[in-house]
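Presented below are the structures under discussion, each in the form of structure tokens.
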Structure P
Amino acid sequence: MSKRPVHCYIYYRIAAPHAAAARTALHATLHALQERLGVVGRLFEGDAEPLLWMEVYENLADARRFETTLSALLATHHFERYLAPGSVRRIERFVAQAP
């Protein structure tokens, strides 16, 4: 079985009153991920819905280590408190199709 790089897409809604604090916490997390794992993440917002956010992390060689590190970093920022009521962080993992 070949080990293909994993691409992670994580999406959720942010509560409007917490958007600035959430952005600060997430940018600190992105910086820490780059320093610790060499992973460069990107943050997007919905075109017509700016409180719908998506994080993109591509070409992950060790997705489990990445997810464990990401979860720990977000926990230090208590990131869950910034989510809109009823929202959760949903992660989707993709790999390139084999030829």
Structure Q
Amino acid sequence: MHDVDALWIGVGAAGQLVFSARFVLQWLHSERRGESVVPMSFWYASIAGAVVLLAYAIHRRDPVFIAGQASGLLVYGRNIHLRLRESRSMTGAA
């Protein structure tokens, strides 16, 4: 295996680790609250993991993987936008 290949495998593994960690974040947050909730950290970890995995997918030239991660980014971004808008309306900010 070439050094560049090993580097990209490390990038892909790191992206998958961040992407998977979002479920641990959600679980721990829900346990603290005593109810099922999706914290903002879940969405931020989703974005971070998806960006790294998208870079890896592009490097691999895998159109299925690229489409999946790119479309996920739209959903995660929209959820962050909705939550921030909700937060602003609750605080009375414009």
Structure R
Amino acid sequence: MLDLKTWLSDQGISVTELARLIGTPRTTVKDWVYKGAVPNEENLDTLNNFVAAICAHHWVIEPSNGPESEGECQRCGERRDFSNSFYANTWVTSPKV
């Protein structure tokens, strides 16, 4: 799970503001941030959707080795695939050494 304490600091959002923005009790959000409590499935979905909507992503993308490479945001932990450019219709992968 995302390090909420660091993420909130990076975004300039307080625990109280986050609780208000996602419609969750402040004490619940405080438990996530300061006590390491894990949100239930519904709250986790709400939190992840909120984070993804406002995160200014900093993607680290795996080296190209085919039509797509996986990337991970270093701020929020979101993962997604990125299309690689290509000069031919087929991919040739290097043999493993």
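Could you figure out which one of P, Q, R the value 20 for relative contact order in percent (Cα under 8 Å, 6 or more apart) was computed from?
It traces back to R.
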> Thinking only about Rg/Rh (Cα atoms, Kirkwood Rh), which of P, Q, R has the largest value?
Replying inline: R
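We did not get these values from a lab; they are worked out from the coordinates using the rules stated. Keep in mind the model is a prediction, meaning the values are calculated, not measured.
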